[in-house]
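Enquirer: These are the structures, in structure tokens.
Here, each number is a calculation from the coordinates, and none is a lab measurement. What you see is a predicted model; the values in this text were computed from it and never measured. Cβ atoms are built from the backbone, for glycine too; each structure is taken alone.
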Structure I
Amino acid sequence: MKFLSFKINGKAKFGVFNEKKITDLTGKIKNALSLKELISINAIPEAKEYVLKNTGNITLDQIEYLPVIPNPGKIICVGLNYSDHIKETGKILEKNPVIFVRVPDSQTSHKQPIHKPKVSKCLDYECEMAVIMADTSKNLKPENALKHVVGYSCYNDSTVRDWQQHTSQFGMGKNFHKTGSFGPHMVLAENVPDYKKLSIQTRLNGKVMQDAKLSQLIFSIPELISYVSKAVPWRAGDVLVTGTPGGVGFKRTPPVYMKVGDHVEVEISEIGVLSNKVEDEIS
């Protein structure tokens, strides 16, 4: 089952995509009005039962995708988490994970545009695995961390490189409006027995630009979850974006940046394909 958030007839909803149709779950399971709320009340099992008994009647061409979790409490991102990316950037391997945050307003979704900012021509792609947290948890040990994951999705952590380099703190380059694409759906963690066996790829206008395995993460997903939980509690629906492999555009010769009209895809095996066109920022 693939859980997703979407709009239909101007109304925000969530549901499950199964066998070519979407079953609308909005308000159907303990009155939950969003996927984040469904997760927070631990009602995924009830949702699965409901879907088995209620055939969906919404087709994909009727909806506008929303970010998988449109309103996460926090989006925790990880930098420099693949050796080839560290090498291409000339950075050093840090003793601890490099952590930064995205704000929800910076997100966009599957089949919706990624916006190229008016102030920059340096919009770069970054394929990443997104991890969606299941509950409130703090001070987790790595060996227990995956028990607190509800699902996985794709993320394009598109970055405005010149603004990223304005200072030693690169948050501005990571938070332009509608640059971080999240989708198309969430695959339950129970359906991904070993995330390390998954592959991840970016394609720009059909050309493979990044290609890696999740097993190549320097800091594993359990280690990242544990590390962050030492500082702040995870909450249901929070998102961990786990880092990008080598092959980014700004370190190519010559540099390759996304431009208006480009088509960018992030694919993770067993998860799905996240697809976006690049459009000019809307005033």
Structure II
Amino acid sequence: MNSVTKRLFIPIHTMLPFFVVALILVTAIVGPLISPHDPSYADPARSLHPPSAEYWLGTDKLGRDQFSRSMFGLRESLRIAIVGVALAVIFGGLVGLVSAYKGRVTDEIVMRIMDALASFPAIVMAMALVVVIGENWRNVVVAITLVMTPWIARTMRSQVLSIKEREYVMAATSIGSSPIRIMLQHILLNCLSPVIVSATLGLGSAIVMESSLSFLGIGVKPPIPTLGGLLRHAFTTIEIAPWLAIAPGVIIFLVVLSFNLAGDALRDLLAPRLKGIHLHKPE
């Protein structure tokens, strides 16, 4: 097998996480459309009904179908996590790009601010932000964005510091190209690989963050179902209806594991370009 064929051949175990992530995304989109029941419809006569042919995962204490609520919860949790991480990539990417390119005082000041933000435990910082600015899904997105931004910025900065010393960047500078053109045309596109990997890994952390906030009662408020909210609701009846905690717990586990494995697989696929680059991820 020649070198070109080797590069085109991707092992099945490397592609498997991407198939699982694709399946999760399709389920989040299609699941609510094919759910057998209205997730907000309460039927007290069906309260805490065990799993059956009619209610696949049983019903909660208000008589709402747990399977339908899990499908809607998956979509809502993924929407919040994806939007939060996407905004962090935009803001963190710009901060890291400009900071590293400008260097000196600008870089020192900006990165000290990023280091200060990153020094706080992610979930503690997210909790504090949501409590201060308000408890709703938009503010959960803001919290995820602010928590993730320093890590994306540090990843982008480490890459820019390496690329801006290369010959083609120095040549563009010598012929009088503007800093904005150099950053966008010659540097940014060559820095995206590690940022994409960091963002993929960060999606798992964002799901955990959103679920934790909702479980603690300071995240997305009812009647909007989220995975963490479903766990919180199930916790109140865990002794008499343990099946209610199974679906959201398993979904959170599979989603986080899938994004982490997909991030690792991306890093393996991009290994030549990511050699020697440290990818940052919130803890």
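Enquirer: For structures I, II, which has the highest computed value of Kirkwood radius over Cα pairs in Å?
Expert: II
Enquirer: Now for a separate question. Out of I, II, which one gives 20.5 for mean count of other Cβ atoms within 10 Å over residues 119-126 as computed from the coordinates?
Expert: It was calculated from structure I.
Enquirer: Taking helix-only ellipticity at 222 nm (-39500 (n - 2.57) for each DSSP H run of 4 or more, over all residues; to 500) from the coordinates of each of I, II, which one would give -3500?
Expert: Going through each structure in turn, the value belongs to I.
Enquirer: Which structure, out of I, II, was mean count of other Cβ atoms within 10 Å over residues 71-78 derived from, given a value of 21.2?
Expert: I
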